[in-house]
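Nothing in this text is a laboratory measurement; each read-out follows from the coordinates by a stated rule. Here the structure is a predicted model, which is why all the values come from computation and not from measurement. Cβ atoms are built from the backbone, for glycine too; each structure is taken alone.
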Structure I
Amino acid sequence: MQQSSTQRISLDWRHPFDALGTDFYSPVTPTALSNVHWVSRNFALAQEWGWPDDAFDNDWLAVLAGNTVVTDNPPCASVYSGHQFGIWAGQLGDGRALSLGVMDTPSGPQEIQLKGAGKTPYSRMGDGRAVLRSSIREYLCSEAMHGLGIPTTRALALVGSSDRVLREEIETAAVVTRVAPSFLRFGHLQHFAANGQTGALKTLVDFLIQTQFNGLLQLQAGAPRYSALLSEITQRTASLLAKWQAVGFCHGVMNTDNMSLLGLTIDYGPFQFLDGFDPAHICNHSDHQGRYAYARQPQVAYWNLYCLGQALLPLIEDQDMAVQALETFKALYPALADREFAQKLGLPNVLAQDHVLIESLLKLLAAEKTDFPIFWRRLSHAVSRLQDQGPVLAFEAVKDLFINRHAWEAWLPSYLQRLEGLNTEQAAAIMLETNPKYVLRNHLGEQAIAQAKIGNFTLVDDLLQVLSSPYDEHPRFEHWAGFPPDWASSISISCSS
């Protein structure tokens with residue numbers, strides 16, 4: 001008798017909060033969906049894990065829809081709290097996400113989580129469901145960020161259903177299977193600190209160190225180890241933000257409960273990749289004060305880290321030690337951001353004067369809201385032609401992006417001077433591996449969603465393929481690398497997205 005895929009694939013799944021009590025989570029039974037079907041399957045990720053080609057069969061469809069539970073331990077949802085838009089919101093938790101367990105993979109242990117599989121004890125007034133529209137956005141952006149080399153949760157599969165869900169309008173339900181080494185957030189630690197549960201806080205932090213930061217176990221237990229953890233999370237967060245800014249990514253809702261303790265991009269809601277470069281751009285129409293505008297993201301990350309530091313203070317005990325760990329962000333982030341933008345310019349190392357070069361260029365782009373992805377890609381190709389064509393011809397396509405060409409011509413000589421003595425072919429190679437040809441622009445996501453709503457999922461799969469290797473040419477999809485259509489500027493994205 002032939003085994004099912006769920007039998008053939010090792011399901012030695014561990015509980016995500018192994019050895020922790022129910023103060024940290026609640027067992028949850030998923031709520032079944034009707035008429036489930038595959039929207040998309042991430043075969044590339046499954047292959048990375050060594051799964052067979054036919055792994056995504058009807059058995060797995062039922063599991064990843066939340067219609068069948070095959071693990072020995074019941075799925076669970078975790079409790080956390082957090083600041084939302086800068087205001088303490090109290091207890092939150094996994095309101096529409098539940099973890100099936102932790103699976104060993106060639107990439108290390110991975111927690112498997114279903115988003116949209118029904119109500120949990122933390123759903124509050126929500127229905128615990130996710131809609132097809134937002135699920136497609138998260139599914140594609142998770143893999144797009146991975147393709148860009150930016151730390152992120154990933155997506156294994158997307159399941160659709162005929163069941164109806166009410167948001168701004170009536171939509172169909174969907175479930176995203178997302179995976180990460182851990183989904184622990186700043187808010188998990190804030191929850192126990194805010195409730196004065198220092199013992200539970202210590203238990204959770206020790207669990208975090210043992211499972212995700214075990215390199216810190218060699219440090220002296222207690223304050224030195226906990227302050228080192230805060231320092232490590234600060235460094236990872238600074239690195240993540242530098243990468244976001246360099247690729248023009250706007251998260252849209254950087255609440256403390258949406259910040260990963262592992263320095264991953266997590267919770268894809270009202271995100272956007274910039275079209276025209278506008279530092280003041282607000283991608284979330286629910287963000288009425290512009291708290292999470294593109295240019296403010298590093299500052300918000302720093303604020304969120306301070307909230308995390310306050311949560312850890314009962315364990316660190318020494319306020320000066322905690323502040324010292326957090327203050328590293330002030331010097332570290334600008335240095336990492338300069339390094340990211342230097343690579344976009346093809347510079348193998350960062351010199352002191354490069355910050356001025358970078359900032360003057362960004363001011364130039366902001367003045368005209370120059371298309372961010374197209375500018376950097378054209379600049380990459382211009383440098384690749386520089387040796388053969390000379391600067392006038394090589395940079396002609398870049399100059400065409402500017403109305404004020406004199407401003408561009410005033411900046412270019414300083415860049416050419418910086419390139420002197422460098423191998424421009426090597427510089428161009430760095431740039432073409434740093435400046436993507438393709439990003440998940442909002443209009444591309446909207447087109448995939450529109451097709452999916454009428455049952456055509458081809459565009460979802462095609463985008464998944466292209467965005468997984470965004471630095472490659474993909475000639476068949478050349479049109480996706482062009483300027484956005486005029487209607488793209490009217491796309492409205494909110495927290496329900």
Structure II
Amino acid sequence: MAEKISAILRQTPGVAHWVTVGGFSVLDGTNVSTIFTTFIPYQDFKQRGAALSQENIVAHLRRELANIKEAQTFVLIPPPIRGLGQAGGFQMMVEDRSDLGLDQLQKAASELVRTGNAQSGLRGLATTFSASSPQLYLDIDRTKAESLQVPLDRVFETLRGYLGSSFVNLFNKFNQVYQVYIQADARYRLEPKDINNLYVRNTRGEMVSLGSLLRVKRSEGSELITRYNLYPAAAIYGSAAPGFSSGQALNLMEQAAANTLPQGMSYEWTSTSYQEKQVGHQAYFIYALSITLVFMVLAALYESWTSPAAVILGVPMALVGVLLGLIIRGSDNNIYTQVGLVLMIALASKNAILIVEFARELHERGMSITEAAVEATRRRFRPIVMTSFAFILGVAPLLVARTAGAASQRAIGTVVFGGMLASTLLAIPFVPVFYVVLQGLSEGHSKAQSPQPSSTEAAAPSGEEVRG
């Protein structure tokens with residue numbers, strides 16, 4: 001099997017080399033005889049170019065490996081945060097909470113994988129759990145071993161030393177400390193019948209053949225039982241399909257689990273998926289906090305509640321461009337998109353501040369609210385357009401980035417480009433309207449709250465005393 005995969009990798013463009021570790025499951029972090037892991041470093045980006053991006057290489061490998069019917073193969077990328085999980089995407093743990101058995105656990109996990117792969121928003125679902133791995137069961141005749149004076153611990157030590165390995169001691173050479181292990185040569189431990197050729201020493205110093213003490217039977221079972229929250233569990237790995245966010249993928253998996261898992265089975269998220277579910281909704285609080293911070297700073301600067309409101313109302317105009325940009329490009333709402341949204345709050349407020357600031361000054365000099373808003377818009381039109389389009393053209397290269405790390409650059413570029421374009425085109429006509437309406441309401445409210453003079457005092461001529 002490893003040779004078939006190596007042949008595929010040898011014909012895959014963009015792959016520099018690969019390292020195969022037999023009997024090791026990187027996803028489970030343990031040694032499993034029926035699993036091997038292959039690490040695949042890419043060629044330098046300058047050599048493979050944008051056409052051989054990670055997405056294209058992974059998609060090619062998945063298509064080629066799908067033709068292998070003798071084993072289950074899947075391609076995973078490293079986790080976004082090193083040390084938090086074993087692979088990118090999501091990881092769900094299916095738990096057997098009612099002790100239904102490992103066979104039922106495998107059946108539930110396999111059914112959930114099939115249901116998830118049928119979803120258009122999910123791809124690459126797989127599980128390493130298996131309750132039907134081929135095993136060898138050694139039926140030791142303990143009565144015969146006792147009659148031949150062969151201690152059972154010596155039988156187990158012989159099997160472990162020849163078939164596995166056994167530590168002997170340490171020795172120093174060339175100023176280095178080396179470990180000494182004993183193990184049978186590979187050609188003498190390939191077949192189950194090779195166990196019959198092993199010998200163990202009894203208490204009288206005689207050599208007894210293991211073939212006379214045990215029988216080798218073939219069976220099936222689970223080589224590794226993972227416990228999560230103290231329940232037997234099966235790990236399911238997968239990722240979101242292109243055009244779908246990780247949050248949407250988690251919701252789809254939760255719906256599939258609710259419709260697929262039988263009574264007594266449940267699930268939990270782990271690794272980066274667990275962290276995302278814990279803090280996934282905090283982004284909305286960050287947006288609200290960012291807008292509140294801008295509003296409070298402007299309120300302290302203007303000593304008014306209405307002028308900052310006119311500035312803040314211009315922020316949703318930028319979100320229109322952001323949404324259109326994401327829809328047109330088919331991008332998802334990832335962490336880079338969210339960072340760009342926070343940036344757009346400041347950039348959209350900047351354009352509105354340029355108009356509101358001048359409108360306030362002109363109104364204080366004696367102009368009416370409407371005249372001040374129109375004049376401020378006329379004076380600041382050119383600076384707003386020049387600075388905004390300079391910024392828009394400056395981030396345009398991010399839209400077509402094809403270098404290493406281009407996914408994050410395209411995400412931020414799409415948000416900023418679309419948001420600034422909408423903010424520039426919509427802020428100029430709408431922000432003056434917001435200012436006129438809010439300032440008019442503020443002054444009208446102030447006049448309504450101010451005390452009115454009495455009719456006698458209002459009719460009195462200047463400088464004359466009014467006598468009652």
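Please state which of the structures I, II yields 1.00 when Cα Rg over 2.2 N^0.38 Å is computed from it. Present the calculation step by step, with values, prior to reporting the outcome.
Numbers: I: 1.00; II: 1.58.
The read-out comes from structure I.
Rank structures I, II by distance in nm of label points 7 Å out along Cα→Cβ at positions 100 and 388 and report only the one at the top, that is, the highest. Don't jump to the answer; show the numbers that get you there.
On the way: I: 5.0; II: 5.8.
Checked I, II; max of distance in nm of label points 7 Å out along Cα→Cβ at positions 100 and 388 sits with II.
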Matching task: 0.05 is the computed value of FRET efficiency 1/(1 + (r/R0)^6) of positions 116 and 308 (r between Cβ atoms, R0 = 30 Å, to 0.05). Pick the structure from I, II.
II
Given structures I, II, which gives the highest value for FRET efficiency 1/(1 + (r/R0)^6) of positions 92 and 164 (r between Cβ atoms, R0 = 30 Å, to 0.05)?
I
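For structures I, II, calculate mean count of other Cβ atoms within 10 Å over residues 28-35 and state which one comes out highest.
Numbers: I: 17.4; II: 14.9.
Going through I, II one by one, mean count of other Cβ atoms within 10 Å over residues 28-35 peaks for structure I.
Quick one: helix-only ellipticity at 222 nm (-39500 (n - 2.57) for each DSSP H run of 4 or more, over all residues; to 500) came out at -14000 when computed from one of I, II, so which one is it?
Details: I: -14000; II: -16500.
Here the read-out was taken from I.
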